[in-house]
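As structure tokens, here come the structures.
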Structure I
Amino acid sequence: MAAPAFAPILDRAPSTIQKPKPLAVGTYTTLVQGLPRYDKSSKKQTDFVEFTHKFLSAGDEVDEEALTEALTAPDGNVRSLQDVTMPNTYYLTENAAWRLIDFLRHCGFDVDNDEQTPREMIEHTPGCTVGVVVHHEAAQDGQTFFARIGKTFAIEQ
């Protein structure tokens with residue numbers, strides 16, 4: 001039986017494996033990459049749809065030093081912001097559906113016109129340019145922070 005694809009990670013020196021730094025807080029221009037993933041949450045089994053955002057550029061207020069630090073690997077190599085992706089999840093409940101509709105509006109869809117359902121709009125999100133606001137959120141352990149998309153906004157074309 002062949003070893004899993006992640007096996008090379010297990011053969012590295014432990015000192016070369018470090019926790020990634022969270023992306024700097026602020027606004028970014030992103031591209032919706034590929035079709036979203038539909039699934040259920042592990043705890044409450046709530047249906048959700050999850051989009052992948054590919055980062056294109058940072059807003060003027062993003063701290064350049066913090067951004068460079070987040071993009072710098074332990075070996076000193078700096079990856080491009082365009083190599084960064086981040087998930088954006090929308091729960092499919094009555095109380096949360098408005099967030100998905102706002103996101104679709106920010107992607108450029110006419111959500112005030114009932115010609116398309118949200119499901120139909122979702123199928124056309126790949127390639128949409130949308131702004132995101134990244135913030136830092138504490139992990140459940142209360143010790144670690146990670147970057148998360150807090151909200152989206154329309155990019156003026």
Structure II
Amino acid sequence: MYALSAAVEINPPGVTPILTADQVWRGLVMKAENAVPFVGAMEECRVVERFDGGFVREIVLRGVRMRERITLTPPVQIHFQRLEAHGYDGWITNVISESDNGLLLVFTFSVGFPDAAPGSADERQHGDAVKASYVSAITSTLTTVRALAREYKL
């Protein structure tokens with residue numbers, strides 16, 4: 001499995017509006033329920049089942065249809081466990097964290113690639129190829145949350 005973790009300042013100098021942890025949390029829940037407006041590579045996203053503490057969603061990501069079990073740990077973490085992922089198995093977490101410099105959004109994932117052996121150079125090459133997309137999803141998520149906050153939709 002290819003793993004990556006990145007932390008992004010939620011309120012870097014010069015951005016407005018300044019987001020609260022509660023606004024970011026509500027935005028992350030909205031993203032979990034329908035990621036299409038938040039993640040450019042997401043083609044489809046719909047909730048297919050709800051349970052106490054989360055839900056199961058069906059997505060199409062880069063042309064691959066998958067199911068994910070979403071577990072909410074309010075108000076700090078959303079965990080995405082891939083269920084039917086056609087070899088793209090793994091998990092992703094979004095965590096709102098406090099630091100000396102303010103709020104951070106920490107994005108961690110560990111995913112597999114069906115045509116690459118675990119730990120191989122081929123897996124690293126696949127992972128590096130999607131890395132920029134995953135990291136840009138963090139930035140686009142915060143941009144969308146900020147726009148929703150600006151429009152008083154959070």
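Read-outs throughout are calculated quantities, based only on the coordinates presented, and are distinct from any laboratory measurement. What you are looking at is a predicted structure, and each value in this text was computed from that prediction instead of being measured. Cβ atoms are built from the backbone, for glycine too; each structure is taken alone.
A few remarks follow.
- With percent of Cα pairs over 23 Å apart derived as 36, matching label from I, II: II
- Which of I, II leads on distance in nm of label points 7 Å out along Cα→Cβ at positions 29 and 125, largest value: II
- Sorting I, II by mean count of other Cβ atoms within 10 Å over residues 69-76 from high to low puts II first, with the largest value.
- Read-out helix-only ellipticity at 222 nm (-39500 (n - 2.57) for each DSSP H run of 4 or more, over all residues; to 500), computed value -9500, structure in I, II: II
- Answer label among I, II for the case where distance in nm of label points 7 Å out along Cα→Cβ at positions 37 and 85, calculated from the coordinates, equals 0.9: I
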